[in-house]
Each structure stands twice: as structure tokens, then as C-alpha cells.
Structure I
Amino acid sequence: MSSYFTDLAQQYIDGEWRPGTGSWDIIDFNPYDGEKLASITIATVDEVDDAYQAAARAQKQWATTNPYARRGVFEKALRLIEDREQEIAEVIIAELGGTRLKAAFELHLAKEFLREAVHLALRPEGRIIPSPVDGKENRVYRVPVGVVGVISPFNFPFLLSLKSVAPALALGNAVVLKPHQNTPICGGSLVAKIFEDAGLPAGLLNVVITDIAEIGDAFIEHPIPKVISFTGSDKVGRHVATVCASHFKRSVLELGGNSALVVLDDADIDYAVDAAVFSRYVHQGQVCMAANRVLVDRSIADEFTEKFVTKVKSLKTGDPRDPETVIGPVINSSQADAISGVVEQAIAEGATALVHGTTRDNLVEPSVLTGLPADSPLLRQEVFGPVAFLLTFDGEEEAVRLVNDTPYGLSGAVHTGDIERGVAFAKQIDTGMFHVNDGTVHDEPIVPFGGEKHSGLGRLNGETMLDSFTTTKWISVQHGRSGFPF
């Protein structure tokens, strides 16, 4: 595993591994024990330009490559991930503090998305559209946008980089990828290495490891990329969208959430408890779809709360390398401090801590809070950590109002003994995704993934990738002579 952090601690531009030319280094730490994993000299604006220029040069030929030939790269990349799965899992555990369960979950989804990319190469289809003009043939072609800039987050870096990179490449584009500073290997150079070894031609995928303190908005302002795919916070996403709009670029934004898991009065309580605990505490709660809020009908609240608290108390916090660990470290100390601050603020506002986890370095034990005032801002913001807010409601109408009382609209879930009651409930929620009798954390290769309100713009996965990473071109053909008024 250590070879990944030594061999891949570089920029990857135009098929070459090279150091950045910045004046300082990004230090990659293990969030559990503080071990220094890698030191990477950052990319400057010059390297960003080099990467985009290389992408633009390589993309023209790639776009004309037979899509059956293109898909061979993704088939090989999938086999490489399967062959190296255990090594990659160890890198995920070390670099982002993911538990073994989380690493397996991320790699499973990464392979599923690569399988979809294999098929996506063959999806673009042209159309013939009727014309009111005699003898005119209207052809509409589906073509690559050209170059795509991808900015990926720290929580599922390998998966969420691949999720945009692979489809963009499969559809005939070139890509420049900027991973999060806390996960430069999993989210950046490891992805490049997989595709390099899979035979992707040089220049089609470039990775720049850098920081906005060095490059400012250069990554999104650069004139070459036509689409910026960003996954991260709504605050940064708003800025990305603004800059993109001012430069006539398309932005695809997968942003934060404040999802709710709702337990109606006819739910299977034991099952709902299991779903709620997973939905809130998977990967330490550092998931955009995580259930920040758990809403329970008052008639069953006592039983649900007792069982929920019991299960949360059983979750083991500690070394992510230990297969028994459920709660590993959060990504860094500032995140740990912020989560502790949320708990203390909630208690100061009058909440009761049914479980009050302690914080040791980057290990934040789970907390369960109830009795938070209805007007608390904490109920309307994303909490990226292992903190659950329990709320009670009287009837479905109040539950719908509470779930929608947030600027976010990403995911959610409802538990009920009546499936159609659950579907009717789901239709009233202002989210891009909602699940009946399941958890809030789901992603599948061919269903549209994305949010409403502050949770994003656009969709990823399946057919929606065509909307994100291709554009249409109308070419008309006039058979015979056309008439002109002068």
C-alpha cells in the first residue's frame, strides 16, 4: 500500500507523472493516527493550463474513435480494480479513515459505475426530425462537449471521481480532475493510474493536485472546459455555478443535503431503527444523503427512541482497520471541532443528549439529540458528522411540513406498513430522491442522481449523463433547391 502514496504523489499531465511547480506542498495525513502518507508539491495555474491544453489536444481524436474501441478501456479498468481491490481498500482506509465496511461499499459502487460506463460509450444516438420545408432533412447529432473539469470531494473520493470521469471519457470527452486536498491519492492520482494502466491514451485524463489558495478560480475560469462537474458543499457549489455562468459554461452540481428519515405510525419499528442508524452513521455521517433528522410519529416515539438509542450505543468507534469498527475518524480536526460545536450548540439551545459522544482527536463518537427547538437553525443545515436529531410529529401533514422545512432537497426515506401510503408521502417531498421502506443513502448506476433546491443542479447516472456531458448539433440537408424570398 505504501507504494501508492510514494509513486502516485505527483501531478499527472499529458500522460506523464511530474511534480508540481508550486512553492509549497500538500501533506496527506492518515486522519486516524496522524501518519504522514504523502507530500505533494502543488500544481500552479501553469500546470492547470498544461492539463487543459493536453486534454483539448487529445480529445479531438478520441471523439472520432469508434465507441466499441473506447469501451475496451473501461472493461480493462474494471478488471484492474477487481485485481487490486484489496490494495485500494487499504488506501481508502488509510487516507480518509473509512472503515472496512465503507471501503467495500465504495469499491462495490465504483465497479458498478464502471460497468455502466462500458455501455454508456454506445448510448449516444442521432435523430431525424421532420421539417415543414419540402425536401429538407433535419439531422440532430449527439456529440461530446469537449473537455470536462471534475472537482471531487473527500468523503467517497474514488467513487465520486470515477462517477464523473468515466462517463465523460466514455462519451468522447477529455477530463481534467482536481481531487480534494485531503484525498489526493484516492480521488485523483489513483484514478489516473487505473486508466493509464488500462490503456487510455495520454492527455485524455489529467490530474492536478492543488488548492484554491494557489490557483484561485483558474480551474473553472479556464476557457477550454465546457462543463464543470462539482461535488461538495452548497456554499462552494454556489460559487462554482456563478463563475461558470459568467463564462457561459455548464455546471453539474451535486451538493449537500439535510435528509430526513420518517417513521409513520404503521412502520416496522425494528426495521426502521436499523435503517435510521445506518442512514445517519455510515462513514461517520460524512455522506450528503445521510439522515440528519429522524422524524417519528408521536404514537410510537417512545419505543422507537429506546431501540434507536440502544443500537447507537452499540456502535464501536475506533481504528478503521479493525473489522469491528463502525465509526472511524472524521476527515480532519476542523471537522471534528465543528461536529463537537454542533452538539454543544444544540444543548445550549435546550436539546437533550440521549447519547453524548466524546471527541478524541479525529474520533467523534455518535450523539443522539432530542427536544431541539423547532426554530433551531441546526435543523435546517447539513451536519457532516455522527449526530442525529430525533423529532416527533402528529400525523402525516406535520411530517411533510417538517421534512420540507430546509433549504436542501437531496434524499430521504419513509417507513410504513403500506407501500402506496409511502409513495404518496414521497411525492409530497421536495427532493430529487426519496426511498420507501429503506435508508436514505443510495446510489445506482442507471437512476437519475441529484437534488432540488440547494442540493444541486442537474443529474448524474445512466441516461442523464448524456445531458451532462454531451450536447446536440443540428445539421440540415436540403434535397433539391430551396426557395429564397430575394
Structure II
Amino acid sequence: MSTPNILLVMTDQHRADLTAAEGYPLDTMPYLDELAASGTRFRRGYTTAPACVPARTSLVTGRFPSAHRVRQNSAVPEVLRGEDLLDVLRDAGYGLHFAGKTHVYRNSEDDYDSFSGPYWHVQAPDRTDEEERFSAWLRSIDHGPTSEPTPFPLHVQYPYRIVSDMIASLEARDRSKPFFSWVSLPEPHNPYQAPDPYFSLFPEADLPDRACGPEAAVAKGGAWRWLRELVEEKRPGYDDGWRRYRASYCGMLRLIDDQLRRLTSYLEEDGALQDTIVVFISDHGDYVGEYGLQRKGAGMPELLMRIPFMITGPGVVAGDNRDDFVSLADIFPTLCEAVGKPIPYGVQGRSLWPTLTGETYPAAEFDSIYAERGYGGLPYDSEERPELHFPYDGEVYDELNSVTQSGMSRMLRHDRWKLVYHVTGDVELYDLEADPMELTNLAAEPAAAQVRAELVERLLRWSTRVVDDLPVAAYTPKRAPHNWHAT
């Protein structure tokens, strides 16, 4: 196979289960489902952390947050790394192109051959008066959700503009080089808004009921209860509009879907698509009204941890992978092998390339996955009100803050089970087949003692595995093929 092009499309705060192929009653992303069916869709794809910057840093470095040291959104420049994805691809002769939201240390035109951004959620590189007015309107709705269609046309929406920017960059590219195209969409992250027809595409009356409401956050306690009560205090009755919020979110998914189709249609017309590996992922999920919550912040529920995760293109076999647990940290080593480059020291993710190309592989390598949450210290209690980076008074809030991100938690997924181990020694254990919303903690149940012990041992193995190999000094680490530890 000749050196492939790479198209990496990344969404922000994109819950994995709201498409028809995932069993959702509404057909929100028909093109993504079609594209995924042409390659490999990983049903058990997970983020490394339920926050933007830690997760995106894991994507670029192939390292978990405790190793790359970026454990909160405000720590962008603190990254500790070896060679990263851009280093490897540039060394392999790729032209590097970026358009969209950065929110990672690779965040300027110095890092790429073409750079369009950064597009933030309420601010962008506005080039026209209409675009400036749109960004001002986004700021005025304070992250939504809106009760009416967006009073601006599709062509000023950030996904449309980002795709347009990338098409222009690819049209002007050096065609003697393969390209790496990173399209980073700020949506469906708040503010939750969409113009018609997307705003009205999924009527509130057609939405299925949610699994649980505010009572679930209160019952779970801790940061869950604190966040629910804080937002209710700031925006009384905000949860009453959860159906409108979810309807807008679904409309935003279709808007993204149409722009993904537009981008790949350009590549097909250009003659490049057949030689392009397409990766579609997100950094983390969104509650989308479950637990009476919007956005993210508290805990490590599946709604935040599991992400859309599909890869297609030359050499990739078609398959619906429902068994293997994979991670955002696995993308970098996978692309290393796809372009014939060694996986650098310090990378902790595992290459998925043999699983994508139909080779045999040990099932034990992918029978569990691990993730992290928290910036350190001890978790604040639900009654505490420490100083925040926004005032307690008024409507403004940030769900990622000193309370919801306090402490340190580690998650282990295996089979039907989820284990979350906290720095305090508290443990959560859930049977996701019987309890998909994680409402019944089985950690103290005698009948679950053996399962708990087995999962703790697996978590210990992962915690040992992600101890950092860097810096490389006098001794030469023994490298496992594909970064696999199982045989």
C-alpha cells in the first residue's frame, strides 16, 4: 500500500449512543453510520479523560493524563511528552493541515503547513460582518440551549466554515506529499443552537424519554449533587427544557453529519478519498439531559466516557467491532503503524492496525480499558463552596471547576462491568447490562466481592502499565510489538 493520506475528524462533547446504528430511535447521523459501515466501528471506544484538553493531549501524545501531566483544561502548556503525532507525520513527509478548535498544545500556524483557527465555542476567526454578528450572538445566549432557531444561516455556522477552510487548504496543498488533515469541530459542545432545518428536524414530541432525571444526580451525591444544585441555583428550572436541549443537540449532530459528507465528497471528487484513512472520534461525551445535567463535569459515566470511534480507508476491513475496548490514546500508535513508522518511546496507547486490517491478535490485549479523571488532591464535599474561577452569584458557570474535577479517580471497563476507584479509597462497581445508568453501586455487595477483586487486579495492572517510560536514559526499554502486552 502506498503512503495513505489521513483525515482526522474530531468532534467535541459528542455522546456516542445517539445514532440509528447505535439503536437510537432517531436517525441523527446517517452518513456517519454509512461511513462507519464501510470500515471498522469500535462500539467500545473510550476517552482517556472526560475533559477537552486532557483528552486531546492524549490523542496527540498517545499518553494518559497522569503521564502527559495535563489533567485540567487550564494546563495546556504543562505537557510532558516525547515525539508526538505531528512529529512522526512530518518526519514521514506529510503535509500537515489543521482547521477548527485547538484546545491542545499544538495550537498555532507554526505547527502546521496550513492552519485555520482557533475556532472556540463562541469566538472564531471572523472574516465578515455577518460572522462577527454570529459570534456576538453566540456569546449573548451564554451557551444555550435556545428556544428558537438560530437567526443566522448555515454558512456562518462553525462546522460549515471549518470544512470550507479545510477544503481550501487541501485544494492549495503540495500534491507531491501525502496529507494529514485534522478537522476539529467545536460542536455539538454547548452553546446548543442550530438554524433551521436542523433546529426543527427532531421535534421534542418525537424524542424518547430519558433514562433518569435530577433525582439521580442527587442520589449519587458528591460532585453530582453539587453540580446539579449549583446550576439549579443559578438557572432555576433549567432542566424543564431538557427535551428542547436534546432536540437541538440531535439537530447539531445532523448538521455535523452533512458537513462530514460535504468534506468527503470533496475528497472523492478530488480523487484522494480512495487513498485516505478516515478517522472519526470525539474527545468525550455529554449528559444530554440525563441525571438532570447538561454538558459534563461530574463522575465517569458511560455517557461521558464512551465516544464515537470509527476508522475506514485503504487496508481497513469492514467490521462492527463490539468486543474490543479501545482508547483515544490508541489513535497515535495506530497511525504510526499505518504509515510505517515506529511507535515512539513514551507512547502508552496500543496500535489497532492489526485489528483493522484483519490480522490475528490476542483478545486479551483489548479485553479491558482504563481512563482517568481529576487534577489531584482530595475531592471537595458536596457541602463545600471553595473559590471558583467564576462567581457563585449570577447565571454564568463552568461545569469543569475546582469541585467537579477535584481528587483523582481511575476507571476500569471489562466485559459488562465498570470499576471506578477514587483517591479516598471509595469504590464504585456497576453491572452495565443490568444498570446502564450506573445508579446502583455494587461495590459493598457480598455477591459482587469476587468480581470486585478481579477488577481491582486488572486496574492495578493498568495502573502499573501506564507508569511513564520517559525520560529515556542509559537503559534501553524492551518494546512490545504494537505496544501490546498480551500474547
Structure III
Amino acid sequence: MSIDKKSRPSFSATSRWQIGLDVALRTALVFVVVVMVNYLGSIFYHRFFLSSQTSVKLSSRTVAALRSLTNSAKVTLFYDTANEEFYPDIVALLNEYHAVNKNISVRTVDYVQNPGEAEKLKSQYKLTGTDNKNLVIFDCNDHVKTISGATITQYTLEQIPNEKEREFRRKPVTFSGEKIFTAILMALQNTQPLRAYFLQGHGEPSLKDNGNFGYLKFASVLQQNSIIVTNLELPAAAEIPMDCNLLVIAAPTAAFTDMELQKIDQYLAQGGRLFLLFDYASLKHPTGLEPILQHWGINVLADIAQDPQSTITGQDIKVRSFGDHPVVNSLVELSLQMVLPRPVEKISLPNPPSNAPEVTQLALTSSGATLSSDHSEPHRSYSLIAAAEQKPAPGLANLRGNTRIIVAGDSIFLGNYYIEGGANRDFLNSAANWLLDRPQLIEGIGPRPITEYRLLMTKHQQLQLRWLLLGALPGGVLFIGWLVWLVRRQ
């Protein structure tokens, strides 16, 4: 009697044992490979990124600063994660911070997708008002610093091709997340707050003025660097306070009294730090500060620099040339936008004394610049910002440290409107930190240029592309399909 073929076993017992052994060996082999990969990864670990948009490499200065942090820091991103263009960049950057120092924790609260958690966060950090969105909150031992995500990316206006009218869009240029975040973390770790005094009483702008020429944003930049900003009126003060780490004099239009000049001169002789901003309004009205600056090797010309090769409005100058100095070393690929600037140049002495201040010209015009009062002068490059430093003689120590001075021939470029132009905000960050002798916040940390891939087309070109994608391509596929059907039918 024959056995039904359908009832016969597909595999013999031996075959089943062979298959089972083969599966077990393959599984064991895969397991061994996974263990080896993890072991090798723990020794030779390198992060990789699927997109250049989120590829981040921290500067050596940031890595060194992060490794010196011992206290824990909580970083909270209060963002609309779906609609903020640079949120992935910020997350990627902060993840690198966490990878270097595990004391730094990062979390995100999406105020659109999780309104309940958002309300708790607002209550915890006392966030009031409708503008408190897209924030980065640093919390280190109950010392809290909050910055707006809008200040992390710098933009410029770019014209969009249009056949009928002029259109512009905000084009992202640089990303300053690393510079800002490192500065905040280092400042929060420092329990000794720094104080800047903002001189008043000589026509200076107000720190509370949010108009185009006010200095509200100037004050906010200093505060982001954990610098306490306080107004100072010299006639009411016996002398410049001893807790003055930085004296700021911006756009004075009235002359200083002899007593005030004496106080400022004494402050600098003691090793004080001065940030002085002139502008065109004081051309015909000397303030009295000019002779003091000449003593420190800086000359402020009573004229306006013009640079036809580097201007947008005819009154401004796009500064692209920089000296070799920590304040501007991170700006070499960027530019400053200054308005009606006065030349501020180094005084060259034939035989300077050994203890003469070291003066560096920071920002310069192109070689085709001239002075507004005399166009017959040969065109040349003029310095618009200068820095001076004098260290005490060996064996001596100044009461306040090493004298450091930065003088700019324009104050408008750091006002509320123009501070967003070019790298003006970045310059203020670097200048303040250099004056306060915080090299870990300026050296080797600069804005990261943004590489943007964007196809710009006119409205007519967009219409043609729409018809191509929605009409021509589907129509072509249908036509080819009809031809194939016709051939097969025949």
C-alpha cells in the first residue's frame, strides 16, 4: 500500500536538526557581531550626523570651558518645535554640550503641543506676556538666564527676483548659538557678578529707550553676558565706584567738566576699563575726552569717513577689514554696518616709551575711503574703531587691573535699529568680554556661517514649474501609457 504524497513530512528529522543548528549558529554569530560593534564603538566612538544642518563641532575653547564646569545646569527649550527653522540646530548644539559635560541636561517644552507643561514652565520661571515664546532658559543653581531664540541667528535682507516689483526676504547669515550659550554658562558659574556703569548727563541715549536710536538692546546684550548695567552721573558721585568693572560712555554731545574729566582720567590710571562711542553729533562740540584718549595713543578725528566702495545708503559704511585682535578675530568673514563714523586712529610715535599703551586698529574702511570735509585728500583706509591696553610695570599692580579701552567713531551702529545689522551685535559681545578680561568667551568662538540652499524664481517661473509638475509630467506618463496600450491592442 503506497503512502499518500500529501501526508509525507517535508523534512526528515536529520534535516530539521541541521536547519535548527544552522539557525542557532547564525543567531549566535549575529549576537557576537553586535557585541563586537558595541565594544569597538565604546573605544573608538565618533558621532555622525545624517544632515549637515545638524552637524556641530564645538570649538576647543568651548570644550575647555565646559570641562571646567562642576555645577549642574538645566537647559530648557521653550519652543514651537514644528515651525521654528533653527530649532534642530539649537538642539544639536546643546546635545553636544551635554556630550562633553553630563552635568548639563537638555529638555524641550513645546508650548503648542503641550500647553499644560508650558503653563507650569511659565509659572516656574515667571514668564509673562505674549512675546515669551521660542526661548532658551538656563538654570544653574537657581541662577536663571533666559534668551530669545531670535537673537541667536543673524539675518540680512536679500532681494527676491521679481519682474514687476522689488521684494525682499530675511536671509539667515550666521548662527551664534555656541558663542552665546558658552558665555551664559560661564557667567552663571561665576558667583561674582560684573557691573557696568552707563554714563548719563551729557546727551547720552537711554538704556530704557526702545526707539531706533535707543540703547535698550545694548543693555540686554550686556545683561545676557551676566553684566549688571547701572546708570551713573559723575557730578553726583565722589568718584567712579570701585565696583565699576566697565565704564560705558555712548554718544556724548555736551562737554564734560574739568572735575568729570579728572575722575575719568584717574579711573583709567587705576586700570579701569572704558568703552567709548563717539558719533557725528559731537563733531563741532568737543567733549574734552579727546585729549585723554590721545594720552592713551588714540586720536579721534573731527571728521566723517566716507567709503563709496562699501556703502548701501551713502551714509553708512559696510566694514569688512579687521585688525588682528581678540575682539574681531571671530568676525573676519563677517561685516559691521556703521553710520557716519568718525575716524579713530592710532597715534604713531617715533620713539615710544617702553610702557606705552598697545594700540590696535580694529575695524577699517577700504582703501578707497575719504573724508567728508575734504575730498581732495588722497583716498586711503581709515580706522573706525581702536583698542588700547596698558599693563602695569613689572612688580606693580593697578588698583583695578590692566587698563583697557575701546573707542568707536560711531554710536548709532550699536543702537536698537542698527545693532541687528551685520555682525554689530557680535562685536558688542566680543568687545564687552575683552574689556572685562574674559578670554574664554571670545577666543576661538565665533558666529557659524549658515549655508543655505534655496532656489529663487520669479512668479512667472514658479507658474511654469507648477504647470510642468502638475500638467506636463502626469500628462506625459498618461500619453506613454496610452501608446503602450495602443501597440498591445494591435
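Data for the structure
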{"item": "Ranking I, II, III by Kirkwood radius over Cα pairs in Å, the structure that comes out highest", "result": "III"}
{"item": "Distance in nm of label points 7 Å out along Cα→Cβ at positions 196 and 404 - structure with the largest value, from I, II, III", "result": "I"}
{"item": "Structure from which 9.4 was derived, distance in nm of label points 7 Å out along Cα→Cβ at positions 20 and 292, options I, II, III", "result": "III"}
{"item": "Read-out relative contact order in percent (Cα under 8 Å, 6 or more apart), computed value 18, structure in I, II, III", "result": "I"}
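Computed from the coordinates by the stated procedures, all read-outs in this text should not be read as laboratory data. Please read all numbers here as calculations on a predicted model, not as lab measurements. Cβ atoms are built from the backbone, for glycine too; each structure is taken alone.
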